[in-house]
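Asker: Structures follow.
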Structure 1
Amino acid sequence: MRLIDCRAERYSIAEQVQLPLAIPRETDLFFSPYYTIPLLYRGKLAATVHDMSHMIVDEIVQNRKKRTYARAMFHQLRRRASLIFTVSEFSKSELLRLTTGPREDNIMPTHLGISEDWYTAGQLPSVRSRPYFIYVGNVKPYKNLRRLVNAFLQIKDQVPHDLVIVGQTEGLITGESPEFFERVKRTADRVHLAGLVPQSELFSLVGNATALVMPSLYEGFGLPPVEAMAAGVPALVAQAASLPEVCQDAALYFNPFSENEMAERLVQIAQDEGLRRQLREAGPRQSRRYTWEACSIKTANALLAHL
């Protein structure tokens, strides 16, 4: 393995200039683990499409520059790539639905994997004194946290739990609105924005939660529910996008557009010990389907076949 330093900013003109110059001339195949590809490179290409959010999610699509860039890049990707990986069958279907290309037989779903450390996360001491539900992910509008917070506030007097939101809140181009953060600030006794936390603390926070809640409207895969399931933590997820494919019958589902249904599921998971036990048993079995070893072997074999 040889590392070549190239620090051009993603989506930038510099990326399109510097990256082709940095790729060695003897390269047999260039693999981009993202949908952006070096347009000036004329060798064989492979790439991974994680999701089609740049053509679906409102806060991105409403920006004409981003929308135009994404459409052009996906068009070139479909036209020029020898091989395209997607992280789920859902992402493959979305790629085919939203783009056109000369062929479809070169698109391969390859599920992501999780760290083995998640299977012992539930054994770590808790860093919080009260019971809680947890969300893990960026704080963006399409993650649907506004409805989650509203749903939680509906039932906060029925349960002793807090709601802990872990993930990046600052520096996001399409982050949540000031109104959202103001609402959370007014409920800071029960709703906690933890921001980015060290990995060791994340293991503890997820492993000791009553349930992980994933209300997102759009996900190409959705790692947090799988990580929670591995830790033996019930996953409460939206009936949307890739989440049913990934979680199958090892999670409890809700309509992500219904705050009332979300609230009902929060109460149900908090009060029904039998349901929690059932999901704690099913979760680790389902999560075992997703390993980095399986992902890497399938990826490597496909890349070798396309040299």
Structure 2
Amino acid sequence: MLLALAVITAGALVRQSDRLHFARGRPACAGPARLIALQRSRANNLTPALLLAGQWIQITGWWLLAPHHPLAAAVAVFAVAVHVRHLQEISHFAVHGVLARTPRANHLLGEALVHHPLGLGPLPERRRRHVQGHHPRATLDGDPNLTELRAAGLRPGVTKARFTLALARPLTPAGARATAASLTDGILGSPARAAVPAAVLAAAYLAGGWTAVTLGVLVPRLLLYPQLAWISLLAEHTWFDPDHRTGTPAQVEAGRCLRLYPRNRLLAALAAATCLPYGDLHHYAHSAHPAIRWNYLPALERHLPAPHFTPNGFLLGPGSVVRRHHRALTPPARQTGAETT
């Protein structure tokens, strides 16, 4: 157990090299031009590699820890899911070309340390879907993310039961089948895409036996991580009732983005540590200026006017994200009928 804890700690320390490197000279509040110039001056290929390696070192530590006790296994299964979610979000900045200094390094780091081991599809396909498909038309017809939400049942007139089920879509049988199908598609087509996930399973077995394979790879990858990513998706935009605006990118995005927990630092920190990591909590600032790395998004956010929706709750409360989505999808007649029954 001491070895496992030491490995987890070592991984956390390795990750800090990237944060500390980009923290130097970072302003508390600044506009995009200044932040991009600072980002370019700090850009490198080493600290992003250490950041990704640190995530995998910590995952290995959780594999080592999981077999020691049922409580350790319960913590490990969630911790690995969080690390996988973090890996996905770090690679999101590789997709935008701002994780590392060079395009080649962005591609290699994203593929070798995220997409291949997690069984995700090729990075260029994700770039086309996300950068070309989502960013220019977020919340509009043709946005692949909105299409995914609609496929999960989040459509106008949805019943309360169907809406509730859609919130946990990845944990349902239909959602699990979709995840498995996506994973299968991601690893087919080349021996490397099948061999690397197999090597991850083998490494987990060597570290912690079948407990590590089951609770350190399969359950996090197939169920828990997809649910964390789904929560993140729901908390990024006012998907079903955007306030369409014109003007600067910030003005446009202020009408269709949201900022969760702007007044609750504890919940904001918890979200940033779990389902909304590496700048995803600041998705509005990212949407307004996608070429800025996560390290500088808080400073950029303070420079921008606030988006039109700043909820202090995701699931609970009359002004929560979930309540807003439900109201937007429920016709007024249905709402009135529900209130009178």
Structure 3
Amino acid sequence: MATAQAIATKILNDILAGHFDPTLDRYRLVPKATISTQPKTLLELWDLWVGSLDLPEYTLANHYRWTRVMIAKSNPGLTDTIWLTKSKVSARTYKDRLSFVRSCCKWGLAKGLIETNPYENIKLRKADSKEIKPFSSQEIKQIIQGFNDLFPHYTDFVIFLLATGVRTSEAIGLRWSHLDFSKGEIIIKESLPKDPNGNGYTRIRKETKTGNIRYLSMPDDLRSLLMSLKPQKVEPDGLVFKTPEGCIIDADNFRSRYWTLVLKQCQIPYRKPYTTRHTMGSHAIEQGIPITGVAYLLGHKNSRMVIETYGHMVNRPELPDIPIS
């Protein structure tokens, strides 16, 4: 009865203070943490939480790793949030860090390791709206011609990026077994990003960013291009696009040594190679492909990202007819 009364009192106090936990996780009976595991800092709590998740090495080496680095640099206490709220990071990074730390503290709260989650009600930063500037039809022609003139080996790789809108790591990791010429399909099922645990050059084969498999149809001109690249003796696991030396394309090296120079030569305002993805999406919207279809082509789990990114292009109304003359 004494325990029940204590829980009831805690619930009442939280209601009055506006901190009631509707999941009731905060009020469940959990074993008290032993002295050896009782965290005294956020970093200690973070390590306990991450250790409980049993995450693969690749996942740990990305956002979890960088969030830990940021926490370790400031080494805040369990209830100190200034290290994050006053940090000079982008709105996107802030959102990611807050989400991870909020989940960490929610776990700590449920385990009885902390008394409150100080990150629960922290608001996100307002992101600066950036206008997406996809390449126009004229710029596309200039870029292709520019690669033909300066670096012809990479022309087909650039055309593939522009035509399909796939992520750069997906194009880099494309195998011959992913091309079905009989059905006229390109199967996007894997990517070949850099290994975060490597030396900066090694890559690791993994599923696509969202884990989806998508089938892209081959227009006649793209089919002809891919057929022209097909070697007489095809190795199913061989890469479709490689460096002139037959190595894996390094995205950063490609951008700095080839992409940047071509855009400069063509006098086209610089945009990252990722803009090829926005270019396909924008042209698809302009040509009347439904938002759900564009989401599929881009490999998104749903249409939310497409609406947020290209919503201004969909059903854009005309100004009313005002008698100004």
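Please treat every number below as a calculation from the coordinates, not as lab data. Owing to the predicted nature of the structure, the values given are computational and were not obtained by experimental measurement. Cβ atoms are built from the backbone, for glycine too; each structure is taken alone.
Asker: Kindly point out which one of 1, 2, 3 the value 0.85 was derived from, the read-out being FRET efficiency 1/(1 + (r/R0)^6) of positions 248 and 296 (r between Cβ atoms, R0 = 25 Å, to 0.05).
Answerer: For FRET efficiency 1/(1 + (r/R0)^6) of positions 248 and 296 (r between Cβ atoms, R0 = 25 Å, to 0.05), the value 0.85 is produced by structure 2.
Asker: For mean projected area of the Cα convex hull in nm², the calculated result is 26.0, so let me know which of 1, 2, 3 that is.
Answerer: 3
Asker: Looking at distance in nm of label points 7 Å out along Cα→Cβ at positions 64 and 240, point out which structure of 1, 2, 3 has the largest value.
Answerer: 2
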